[in-house]
Structure P
Amino acid sequence: MKSNLPKLFGILLFVGMMAAGYYYNLTFVQLGLEDFGTNMLGLSAQAVARDMALLALMTCFIAIAFGWWMQRRGGGKNFRLKLRLSCGVVMMQTLLTFICPWITAEAVFILWLGGVSLTLGIGVPVMFSMTVDLVPVRWRGGAAALVTASAYFFAETLSSEWTFEAFHRQSLFMLAGGVIGMGMLVFIRHPWLDALAGQLQSVSK
């Protein structure tokens, strides 16, 4: 049982990080920013749709480019590097989410969306590549189902108001906890993390 604790920790860590990211995108990005654009910036529905489409395109391009860079540099096999990148992504998302209410013009909003697309574009390949580090093959289907179920469950139960203010407040609370948790994983050396870091190399041999 003791030897399985690092694997169990890895699965729970993966599910927690992926569910939190899914929750953030589902609530704050997809629903909260639409409300922000229409009701706080006074943009038309067409303008908000155009800006969100730009966010999606930029995120897609950055994710492909960064994923290619990781593959070329071997970053996909470096668990510690991926932890540091994940921590940086959460920190930047926290900052961007915090300053969002001070945006008062569409031009600034588009620049801000560029920052969001950068964090999402880096976070996507980093997080998905951590599947091989954290989740054994036989548990990946169940982990994926748990990620989706958790994200939708908390999005429905915690979101009493589908407004930008509510999603902004909830996301900041979640992101602050994520910064603390990821910071601990990055700076604290623990045998379980060492075991997870060597898991991919042992499979590759």
Structure Q
Amino acid sequence: MSTHLTQSKQQHIWRKVVSDHDALRSLTAIKREGLDLQSGTWPARIAAIPFLPNRRASTRTIVPPRSSRLVIRLLRELVRSFASPYGRLEAYDPRARVFHMKPSLERETPPKNLEAAADLLEKVLSLRWAIAEHNPQQNEIASLRWEVRFRTGQAHDTALVDLLNVVFEAAGCREGFRMEYSALKKILRNEANTRMALRRKVRHPRSR
């Protein structure tokens, strides 16, 4: 997570949060169940939530170029050429206008590195790739809620909504968090849907 929020600004917001009765009640209730949100990196993370981008999530597949297999074939051929007892391998660098013969080639492009590169490319191309761009603000809120539920065994949604409302107000958002319990559920559902969409694209690259 990264924002342009300075440490002093984060600390200023958190001081306002812990001085609020509703926020302190929420923090105390969650701490009593096993998670202290006033310790570690939690204050900075929570104070930064209002400043995170609130943009639509998206997923997309990453398709390797069709020429990738030809690159692997080239690398394998070069490795074989280095190993050939009667072969004479040379290369020309048009940028530096320099010829390279076997001794310098082995220093510049070690055969073991070429073979490792070919193995890596082959592994990469054997996989289906997709990437999910989460909504940063919703992702952080969902991560907070999931951590609370995991560490305490309960969701504490009411306490979280109250806490976030104070955090947003302390950050300068006059209307606060502007979310009820149902809206928090929607955030969690959106994050889960993004992860499911990513999984579908990995399994079925043509799916939307």
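FYI, it's all coordinate maths here, none of it is from the lab. Small disclaimer: the values here were computed from a predicted structure and weren't measured. Cβ atoms are built from the backbone, for glycine too; each structure is taken alone.
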One of P, Q was used to calculate mean projected area of the Cα convex hull in nm², for residues 29-92 alone, yielding 11.9; that structure is Q
From P, Q, which structure was relative contact order in percent (Cα under 8 Å, 6 or more apart) = 30 calculated on? Q
I have -25000 for helix-only ellipticity at 222 nm (-39500 (n - 2.57) for each DSSP H run of 4 or more, over all residues; to 500), calculated from one of the structures P, Q. Which structure is it? P
Figure out for me which of the structures P, Q the number 1, 7, 14, 18, 19, 16, 11, 7, 4, 2, 1, 0 belongs to, where P(r) over Cα pairs in 5 Å bins from 0, in percent was derived from the coordinates. P
Compute FRET efficiency 1/(1 + (r/R0)^6) of positions 125 and 141 (r between Cβ atoms, R0 = 35 Å, to 0.05) for each of P, Q and report the one that scores greatest. P
